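Student: Next come the structures, one after another.
Just so it is clear, none of the values below were taken in a lab; they were calculated from the coordinates. Note that the structure is a prediction, hence the values are computed from the model and not measured. Cβ atoms are built from the backbone, for glycine too; each structure is taken alone.
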Structure 1
């Protein structure tokens with residue numbers, strides 16, 4: 001794929017955060033964009049905001065529901081007849097907790113969106129994309145927290161993102177070995193702290209998957225900023241539009257791993273491999289202050 005002009009792109013979780021920036025930069029690159037998001041009000045805002053930027057439409061979609069994602073694919077193909085770029089980007093997070101203090105609904109909700117949502121996207125779109133015979137690409141959003149090395153207190157989220165990394169690696173290998181015109185990449189949002197909706201995902205948590213026991217309020221980005229200022233620290237935030245442009249360039253450069261300062265991941269993984277080779281716990285407890 002040499003450019004995105006005229007290409008049809010689908011972005012799940014596209015009405016806020018990283019997804020919104022991906023939509024913005026895809027439109028700037030000349031793509032036709034279909035936004036999938038579970039929030040109708042957020043979809044309406046983004047559609048209105050970018051109405052003059054290019055061809056854009058929105059479909060309310062619950063990625064944890066395979067029927068909802070299949071309905072999305074049906075609408076995309078009815079409207080455009082093709083999908084060239086599939087961004088499985090939607091994601092949520094549960095409160096930090098010891099594994100034994102997490103709840104069944106924490107796992108059902110987070111893995112339903114983060115893992116099953118990616119699977120549903122692949123199963124709804126990839127067969128159609130292969131059958132169309134055109135070049136295309138699947139981009140799955142993971143996280144260094146799990147995809148590279150898990151934060152111990154984020155076991156639910158980290159394990160979901162580790163799964164996304166493995167799924168994407170398998171998908172890319174299969175697409176190549178089957179001789180398709182498709183490729184796949186794993187996108188690790190990176191470069192600094194990210195001011196996205198992941199901090200407040202409880203706003204979209206279904207009532208039937210509400211947490212079974214109470215928990216302390218999840219810190220917001222503003223909480224982190226205030227705490228850092230009080231401690232005399234300056235937090236590094238990554239501009240989301242710049243991150244989206246980096247992701248799109250990674251696709252054009254045919255990178256499987258799309259990550260700012262990816263060499264830092266290499267050092268982390270080498271250290272983890274050395275610990276595994278010594279039959280040790282891969283997590284360095286000395287680098288986890290809360291432990």
Structure 2
């Protein structure tokens with residue numbers, strides 16, 4: 001029995017880099033992804049010892065999953081292979097239930113905070129530093145609240161921006177495909193710009209006087225763009241990408257271009273002032289950069 005636990009733990013270590021002491025009770029257990037933040041609980045496993053000892057494990061953050069069998073030197077019987085597949089299905093179904101419950105709880109928390117909050121003002125340190133208006137934002141205690149909504153308008157999450165600029169979503173809340181809209185409503189035709197963050201979206205909106213959407217991060221540009229394209233097929237979508245010229249691979253431009261291709265949209269990005277010590281990466285940076293304005 002000890003050997004089976006050790007073999008299973010070794011398989012998990014080889015594939016995820018995590019060191020665990022597995023519990024063989026046939027239920028789902030979670031553990032940290034070593035490449036993520038502490039207490040991220042992104043990895044999982046299921047192990048049982050009845051019949052032929054077997055298990056399954058994976059990483060929800062990366063999408064990786066695998067199965068394990070104690071007697072891997074011989075081909076598994078159809079029953080054993082089905083048992084392995086059942087373990088994977090069990091993990092997926094439990095993950096889906098947990099995710100749905102977490103998103104529901106976060107949406108309820110978002111609604112509570114949003115109703116308790118007051119309209120934000122430009123006196124908030126983040127807005128003052130970025131030189132952007134407080135339109136569509138609220139403030140709860142010291143936190144600037146940015147509402148994330150679905151394309152149907154449902155409030156599903158909040159981005160909380162603290163005075164020092166730190167940003168946090170509500171734990172477990174939906175982010176993929178959700179966005180912040182600045183400027184009334186999404187038009188059926190014409191141009192709609194999609195930016196990464198709030199400051200960039202506000203800067204683009206104030207400059208062009210057009211509705212702008214903030215996807216909140218580069219990885220969400222494509223999901224947001226695809227959602228909007230599905231619901232507004234005649235809309236001309238323009239991705240206002242960050243120019244992460246100091247970051248290897250320039251993720252802002254790379255993911256921005258990918259999003260534009262997926263929806264047959266356009267791509268625009270800020271031109272930096274080209275000074276060696278310039279850290280401008282988005283349209284808000286360049287709008288507030290003294291050198292860039294010269």
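Student: Work out relative contact order in percent (Cα under 8 Å, 6 or more apart) for each of structures 1, 2, then name the structure with the largest result. Working shown, then result.
Tutor: Details: 1: 18; 2: 9.
The maximum falls on structure 1.
Student: Right, next: Among 1, 2, considering only mean count of other Cβ atoms within 10 Å over residues 85-92, which has the greatest calculated value?
Tutor: Numbers: 1: 27.9; 2: 15.9.
Going through 1, 2 one by one, mean count of other Cβ atoms within 10 Å over residues 85-92 peaks for structure 1.
Student: Determine which structure produced the value 23.6 for mean count of other Cβ atoms within 10 Å over residues 29-36, calculated from the coordinates; the candidates are 1, 2.
Tutor: Values: 1: 23.6; 2: 15.8.
That value comes from structure 1.
Student: The value 2.3 for distance in nm of label points 7 Å out along Cα→Cβ at positions 173 and 237 was derived from one model only; which of 1, 2 is it? Show your work: numbers first, answer last.
Tutor: On the way: 1: 4.0; 2: 2.3.
The value was obtained from structure 2.
Student: For distance in nm of label points 7 Å out along Cα→Cβ at positions 5 and 205, find whichever of 1, 2 sits highest and give me its label. Working shown, then result.
Tutor: Details: 1: 4.7; 2: 5.6.
Between 1, 2, the highest calculated value is found for 2.
Student: Taking helix-only ellipticity at 222 nm (-39500 (n - 2.57) for each DSSP H run of 4 or more, over all residues; to 500) from the coordinates of each of 1, 2, which one would give -14500? Walk me through the intermediate numbers first.
Tutor: Values: 1: -14500; 2: -11000.
For helix-only ellipticity at 222 nm (-39500 (n - 2.57) for each DSSP H run of 4 or more, over all residues; to 500), the value -14500 is produced by structure 1.
Student: Compute volume of the Cα convex hull per residue in Å³ for each of 1, 2 and report the one that scores greatest. Please report the intermediate quantities before stating the final value.
Tutor: On the way: 1: 142; 2: 169.
By volume of the Cα convex hull per residue in Å³, the leading structure of 1, 2 is 2.
Student: A follow-up question, please. Of the structures 1, 2, report the one carrying the highest value of FRET efficiency 1/(1 + (r/R0)^6) of positions 197 and 213 (r between Cβ atoms, R0 = 25 Å, to 0.05). Can you show the working numbers first?
Tutor: Details: 1: 0.55; 2: 1.00.
Going through 1, 2 one by one, FRET efficiency 1/(1 + (r/R0)^6) of positions 197 and 213 (r between Cβ atoms, R0 = 25 Å, to 0.05) is largest in 2.
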